[in-house]
Structure P
C-alpha cells in the first residue's frame, strides 16, 4: 500500500481493525446518537473496507440509553456481506439476547483488577469467570454459533487499584479458556501501558493462549496507543480495536481519551505496508460526518488534519479474508 517501504522483518503482512466506536466510544459520552446516524456509520465503515464492527451492547437501556438500539443495529449489520458484527455483553441475560439475535461474536469483559471489577460489574473477577462458564454452557445448550471472546480489561494497570500483577492476568486467561471461551484479548483500559509492558505481557500469555490470544485494545490516554500497537505487532498480534476519531474513554479513568483512532492506526499500518483493506478517503469522509454528528464532543486523531504524505499512494487492495470462527 506504499511506494517505498516493505513491512519490517518479523511483522505481519495483514492486520484487522475492529471498529468499536459505536459501543466503546458512544457509551462514554452523554450524547445519544440517533439510530439513523448509527446506521450511516455502520454503512460508511463497511464501505471504507471495515469487516469487523462492534455495533453496541446488550445492557439495560436505563443504564446506557446510548446503546438501546443495539438489536436494530445488529440486524442491519447482518445484511452486509462478510461483516463480522459483534456486541458486548456483561452477563448471561445479555448473552442470551446476543444469541437470540444471532450475533456473530459477543465480547465479555473481565477485569484483571479486583477493584475495577467491583466498580464496573459489581462482581469479583472469579465471579465473572463463573458467569462466563454459564454463558458457554448456555451457548452449547442452544446450539448457538456465536463466538465468545473475553476481553481482559485493566490488564496493564488500574486507576482504582494501581498495579495489576501479570500473574493475575495469566491466571484469569487460563480460567476463561478452561471455561470454554473461544478467544481472549488484552486491554489497556486506562492507558497505563507502554511498549515494553505490552511485549512482556503478551510474551507471558501467548505460550498459554496461543492463537486464541488475538486482540489488542489500546487507549491513547498518554500518547502511547500506536506505540503499543506496534509492540503487539512485533509479538505477532494482528487484530486491534480502534475508534473512529479516537472517541471514548473509561468512567473509572478521569481524563482518559478513547481508543487509538481508527484512521491513524490504519495509516500507521499502511505506511509499514501492512494491509488492512481500508480506504483512507472514505474513512476521512466518515470522520467528517462523525464530527458533525458529535459537534459538541472532543474528537482526537491527526491524519484527518495532515492527510497522507506524498510518498504514500493508497491502493484499493482487497480486505483479508475474515471469519467469525475462532
Structure Q
C-alpha cells in the first residue's frame, strides 16, 4: 500500500470457515502525524469513540511530570512505569508491583476504588481460584493506573478521597494533559464511567490518534513532557510483560519491537499505537466492539507501515481458527481497502 492513503470505507476483517465468509468486523482506523494529517485512514476518522484503557499511556504523563517536579519523590522503575499504563493479567508480578508501588509512597491498596475481580487470563484465574478465597482490588486489571492516580493525589497535596471522580483535582490534572495531547476540549464530547470507575472520555478517532502521534514525536511539547513521554516509552519497552502479561498482544508487540512502538489495547475493540521511529500515532476501533477484529487490523497497520513481521505475533494478527481437536477450520484476513 502506498502512503498516504485514505479510504472512507472501513477496513474489513473477514472470518472464513472452509473458505466461506462467516463473519465480518468493520474497523475505523486513523494513523496521523503530530499535526493531525492523516497518513493512513480507513472508514470514519472523525467518528467519536471512547478509547477506554487505550489512553492510559497518555494519562500516565501527568504522574511522571508530577514526580519530576517533586523534590522528595522517589523515581519509578521500568516495571512501575509500564504498570501505570497497564491493563494487566493480575499475574503475581503485577499484583506484587501494585503493592510495591503504593508502598514506596507509604500508601495502601485499600485506597483504590477500582473494585476487585479475578484475572482476565483464564489460566491465571484458575490458579487464583485454587489459592485464594476472593481477589482484591490489586487484582483489578486497572489497578496499576489507579495506584498511579493515588500517588498523583499525594504528590499534588490533595486527598485521595474520590480521586476517580471527574471533578477531583487528580482527574482534572489528567484531563488537562489529555486535552493538550489531543488538541481538543474533551468536555464538549460525551463522557461516562469506565469499568474500573475512572472517567471514560470520548472524542474523534483522529484526535486520539494525534495524541499518540505527539507521544511518538514529542518535539512540539515542553522538555518536561518530552522527558515524561520518553520515560514511559522506555519503561514499557524494558518491561513488556508488565503492560499486559502472558499471552497478550500489547506485551508481545513491546517484546518484538521494543521502543520503536508503543501499543495499548482498550475495551470494545480499541487499539492505540505510537510509532516512535516514524513520528506517527494511531487509533482504531471495530464498529462491533470485537477485539479479535481489532488485533487483526492492528497487525495490518503495522505491516502497511513497513515493520518487519514476526512469527510471535501471528496468533494475534493472523490467527488460524481451530476446532477443539486442534484441526484448522478457518482463517481471519484483513483488507485495508
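Thinking of P, Q, which structure, once Kirkwood radius over Cα pairs in Å is computed, gives back 19.6? For Kirkwood radius over Cα pairs in Å, the value 19.6 is produced by structure P.
Taking mean count of other Cβ atoms within 10 Å over residues 186-193 as the criterion, the highest value among P, Q goes to P. I have 18.9 for mean count of other Cβ atoms within 10 Å over residues 74-81, calculated from one of the structures P, Q. Which structure is it? Of the options listed, only Q reproduces it.
Read the figures in this text as sums done on the coordinates, not as results from a lab. This is a predicted model, so every value here is computed, not measured. Cβ atoms are built from the backbone, for glycine too; each structure is taken alone.
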